[in-house]
Each structure stands twice: as structure tokens, then as C-alpha cells.
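**Student:** Listed below are the structures to be examined.
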Structure 1
């Protein structure tokens, strides 16, 4: 493994020349791929420091771009697997990391590539973490897929601030929704710090936020009740303006009468006029337990 001081030097040079590299290689940021290249050298350092990696750990990265974050991750983690969709960038990354035995660059779509297979082949035996500057246009489906896989101890990702606020929202707030409940069921989320649009090229129109999602060892529901939980949550937020009873009846009406649903909601200790957006994670879990008890 390359020494930390050498990596530090490489990192400074890579970040300093990011815009020049884009010109030399005739790289045009793709809107369809959601590309915004990180050009502030302090941000990768700050992200990696927040994770607390060591050589026993493996990192799965999505969308490495020109490798600014990848280099910083490689300086402390035992191994890094970075998945990049852009074939042009993959070739450039191959040249940058060709001499680094603890980095694997893989061309592929993070929503389609066999992540489990990659982990088994490249990161077997290591404590697994995700670290990524996620394209805004695939943030929710990528996080959903990663959490459902259940392979990683934590996800530290840079995403649109609005989405980070949604993940960390409190019940009853305007930002609170089904994805909030989903993310909190699987993890303990924590917003770490904001990243200015000036740290990217091209400059995005919105602020980014680095958020850590620490996965829970135990989630509290059986596999069967878990399915009911997600169905209940989806129903509750499917029609936000309706009361919880009416929203649930719209989905479960073939199996439960409206009065039955009202009784279940009441037995959980909730006013039958309450809307789903007022329930927190634990209350949704309790509702799922009662709902599946018929």
C-alpha cells in the first residue's frame, strides 16, 4: 500500500488539476448521469475523517468521477471497490489507480451491478462501508438498494441537502415521508456537514449534505411483519391528505372493513382522525403488528 504522505501529495495534485483534467480529456459533465465533479480538496479529507476507516475495512464507492474521494479512501481503508458508469472516466481512473493494489475500478450501473458478487470477490472478510458522492438523480433508489442488501455497516454519502433533511425529518413535518420511515427503520441517520455548490464543477444549483446512515443490527420486526410494515407505511403516505383510516382502507379495503381499520388504529392508541404523517417509526411498527394480527 502506498504511504500516507505520498497519497496526500497525489490527492493535492489530483484536486488542484481537476478542472484541467476535464479539459485535457475532453470530459463534458453528463446531465443524464448527474455528474458534478468535486474540486475542493478539503471535502474528501473531511468525509473520510468522519468515517474513521482503517486497513481492516473495505469500502464500496459509487460514482468516483475523477477519483478525488477514491484516493483519500484508499489512503486509509484496506480495499476500495469503485463502480463508475461512465466508460470514458473508467479508462482515466484505470490509469490513475493502475499501480494501487487496494483499488478496483469497475464499470457498471450501481442500480444493476451485482453488488453482492463484487463484495464477495473484492472485499471478503472485511468490515464493509459505503462512501459516495451520489448523483442526485439516483439518490433514493441507490440508498434503497444498498439498505435492502444488508451488507454494509454504514453508508456515508453526499446527497442533495433536501433529501438529507427528508431522511432526518421528524414526524409531522413537511419533509417527513415514507422514505424517512424506510431509512430510519434500517439505520440511525445523522447529518454531518453541508457542502457548498462552489465545491463542484459544474456548479450545481443546490447545496449538498454529507450524511451517515449507520445500519441497525436488529430492526425489531419479523420478516412477515416487516412486509406488512412497509405496506402500511406506503399506504399511509400514498394519500397524505386523507386520514390514516381512509388511507389504509384505500389499500386494505378488500380484506378489512373501514370500521375494522378504525378499531385497529384506535387499539394502537391513536385518534381515528389522525393522518399517517403524524406517526413516528415506532408507532408505524406497532400499527403493523396490530394490522397483521387478523
Structure 2
């Protein structure tokens, strides 16, 4: 339902707000279709608003200079601002005010559910207080709130309201989030986080103390070395499940129309290529895998042909 309160925002203020969000989006490198020319022009302002909202909230959750309770208070304030934006009660011209002016307008124009924004904040709060996961389903629930809302918001902005597309988008966003976890396995460990579920690494006979020897204890400057065989077996199983999610996500790259289809296919291929590189190195996390010029050629070729592995 369109909220009439948000419609009262002046066009000049709304334009300033979108411009501020776009500048923020373009100043950061992310695996997120913010400034890509493949995204239809009409979608870019609203996507930039979503990005700015999430970028600031994620920064609050990861702010090393703040204690956990301070970070949670910042996220609570972000939720209050979101509630006000959803009610149309938003104004002002500070940097944070402008983000919510843009979010309020995007919600009104594209009928974006406030619950998807709240899900993101829920995941950021979890990042503050949770550093271990017991079961695979617990990790998937985190991805449901930390990654999947972004895909659904992009689909809404593009004009899609389709349960099948939502499910395929969820699979893609979760696959990308998981790939990022495996890509950042070493730095996440050194910052105190482990996204591999305890039940799964225990089933392989892996133990956390072995990661201290290979990667350094959390907070230490020690460089990563080769993981023990039990941990590499665990990550191979994590990669197998992630591959299945990439496979399940293909329909969203095939059923959307126009330039967005190619944006999603490039995103799919980029994430899948990172996963391949991890697998081919047998999860040598001593160096974070990144995409080089040769990978870009492979990604473009596969996107053109729309082939998988």
C-alpha cells in the first residue's frame, strides 16, 4: 500500500537524497548491482537507496571502535528511522536523513515491504552477538535475513511479484553469501567469526584449535597457512551445498527480462567462479581468492552462452 505521507516530500529533497545515495554506492566496490550500466536507469536510484541503507547498518555492526552495546544502539536507531520512513514521517538534510528520505520514496514508488529492510537489520544485530553456528539451518536462516532481502528488493524495484522468482533469487543470494564466507574463511576466523556449522565440522573430525595453528588465533597478525585435511574436507562439503544453491537459482537469471537478466547472469557467474577457484586450490586460504583478467574473460564468455560449470 502506498503511504500518502511519503508523497509529501519535496521533489528537490528527494532528488538530493537519491544523489547522495548514488554517490555513496559508487564510492564502494561491492558485488551489488548499484552503478552497473546493465541495471535499467529507472531502477538505479531505488537500488542505491537500498545499498546506502544496508551499507551504513553493516558498518555499524562491524565498527571496531564501538562496544557491542553501542553498535546495537546504532542499529536500534536505524530501525526507528526505518519505521518513521515507512510511516512517511521523514525529513531533514543530514547525511543519515537523506538516506531515509530516499528509502521512504523508494518504498512508496515501488511498494517495498519494510519487513525486508528490518530483516537486514536483524542479521546485522546477529553479527554483533553471534560468532558461531550449530547447524546448517542456522547459517541458512542468517542468509535468509542478511542476503535474501536484497534480491527480493531488487525484484520488487524491477516490477516483479512472483513467488517462483523470489525462491530462485533467495537461492542466488544465499549462494553468494556462502561463497563470501568460504572466500573470507581466514580473515573471518582472525576476527573471531566462524560460519561453518559445528555439527558439520565435527562430523569431519575437525576442531577449532586446529585453526589456531593454521590461521592464527582470533586477533593475531599471523598469516594463514594450509588448512588441516579435516577442515578442507569440511569446506568441500560446504562448497557442494553452495553449488546446489547456485543450480537452484538459475531460473531468476533466465526469467527476468531486459538488461537486468544480464546483470544477474554476470553476478551468478562471478560468484560461481570464486567458488571454483576455492575448490581448485583445495581451499588454500593462505591467500584470499580474487578474480583476475582471465577470470573476467571466462565470466563474460559463460554469461554470453549462459552455461554453468
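**Student:** Work out which structure the value -12500 belongs to, where helix-only ellipticity at 222 nm (-39500 (n - 2.57) for each DSSP H run of 4 or more, over all residues; to 500) was derived from one of 1, 2.
**Tutor:** Values: 1: -12500; 2: -22500.
Going through each structure in turn, the value belongs to 1.
**Student:** Moving to a separate point now. When distance in nm of label points 7 Å out along Cα→Cβ at positions 109 and 205 is compared over structures 1, 2, which one is greatest?
**Tutor:** Result for distance in nm of label points 7 Å out along Cα→Cβ at positions 109 and 205 over 1, 2: largest is 2.
**Student:** Suppose distance in nm of label points 7 Å out along Cα→Cβ at positions 197 and 237 works out to 2.6; of 1, 2, which structure was it derived from?
**Tutor:** Label of the source structure: 1.
**Student:** Upon calculation of mean projected area of the Cα convex hull in nm², for residues 125-188 alone from the atomic coordinates, which of the structures 1, 2 produces 4.4?
**Tutor:** For mean projected area of the Cα convex hull in nm², for residues 125-188 alone, the value 4.4 is produced by structure 1.
**Student:** A further question on this structure: Ranked on distance in nm of label points 7 Å out along Cα→Cβ at positions 85 and 213, which label among 1, 2 comes first with the largest value?
**Tutor:** Going through 1, 2 one by one, distance in nm of label points 7 Å out along Cα→Cβ at positions 85 and 213 is largest in 2.
**Student:** Say we calculate mean count of other Cβ atoms within 10 Å over residues 133-140 for every structure; which of 1, 2 gives the highest result? If you can, show how the numbers build up before the last one.
**Tutor:** Working: 1: 18.9; 2: 15.9.
Once mean count of other Cβ atoms within 10 Å over residues 133-140 is worked out for each structure, 1 has the highest.
**Student:** Which of 1, 2 yields 30, 26, 21 for Cα extents along the principal axes in Å, for residues 45-116 alone, as computed?
**Tutor:** Only structure 1 yields this read-out.
No lab work stands behind these numbers, since they all come straight from the coordinates. The model shown is predicted, which means the values in this text are computed figures rather than measured ones. Cβ atoms are built from the backbone, for glycine too; each structure is taken alone.
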